[in-house]
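Structures are listed in the sections that come next.
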Structure P
Amino acid sequence: MLESENRPAQFLKIYKSGFQIQKVTEIPGTIVSDYKNLLSIYAENGLIHLLEVQLEGKKRLNVEEFLRGTEIRGSHIAKSN
């Protein structure tokens with residue numbers, strides 16, 4: 001679930017991703033992005049780099065297209081029930 005103060009929570013399907021093992025100083029689920037080409041999520045032992053995603057009710061996009069059309073500032077990833 002992608003959550004933000006600006007909009008209701010929405011499911012975010014991840015179709016392609018990469019993983020980078022590294023020491024993590026952020027809370028898992030925290031989003032890091034340059035808002036142009038990079039969209040990653042902190043995990044317990046590294047970063048998940050999102051490459052292709054689909055926001056609930058939208059079409060499947062590569063991350064560059066997704067970031068051009070979706071405001072993610074102030075968002076975070078939350079567990080779905």
Structure Q
Amino acid sequence: MGSPITAYLITFKQSDSVYSAYTATCDGSSATIVNSLTCSVPISALEAAPFNLTTGSAVYAMVAAINSYGSSANSTAGAGATL
């Protein structure tokens with residue numbers, strides 16, 4: 001049995017293909033998010049800097065789990081959702 005997950009690093013792909021976190025509503029160190037395994041990001045946040053996505057853009061997210069041993073590799077970004 002491994003060490004329990006204590007946090008997640010949740011990142012979203014910006015229009016320039018760099019991934020960054022949005023911690024205002026999707027802070028993976030929050031116990032609520034760790035326990036519920038879900039978070040939401042407002043469309044307005046994805047349309048604003050640093051993401052700068054436009055209507056019709058694909059939204060990609062990656063997640064890494066964190067425990068006492070460190071961080072896992074990032075998940076794959078998947079097929080994306082449309083903004």
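With Rg/Rh (Cα atoms, Kirkwood Rh) computed per structure, which member of P, Q shows the largest figure? Walk me through the numbers before you get to the answer.
Details: P: 0.93; Q: 1.00.
When Rg/Rh (Cα atoms, Kirkwood Rh) is calculated for P, Q, structure Q comes out on top.
With distance in nm of label points 7 Å out along Cα→Cβ at positions 9 and 65 derived from the coordinates and found to be 1.6, which of P, Q does the value describe? It traces back to Q.
The numbers here are math on the coordinates, done by the rules we state, and not lab data. Note that the structure is a prediction, hence the values are computed from the model and not measured. Cβ atoms are built from the backbone, for glycine too; each structure is taken alone.
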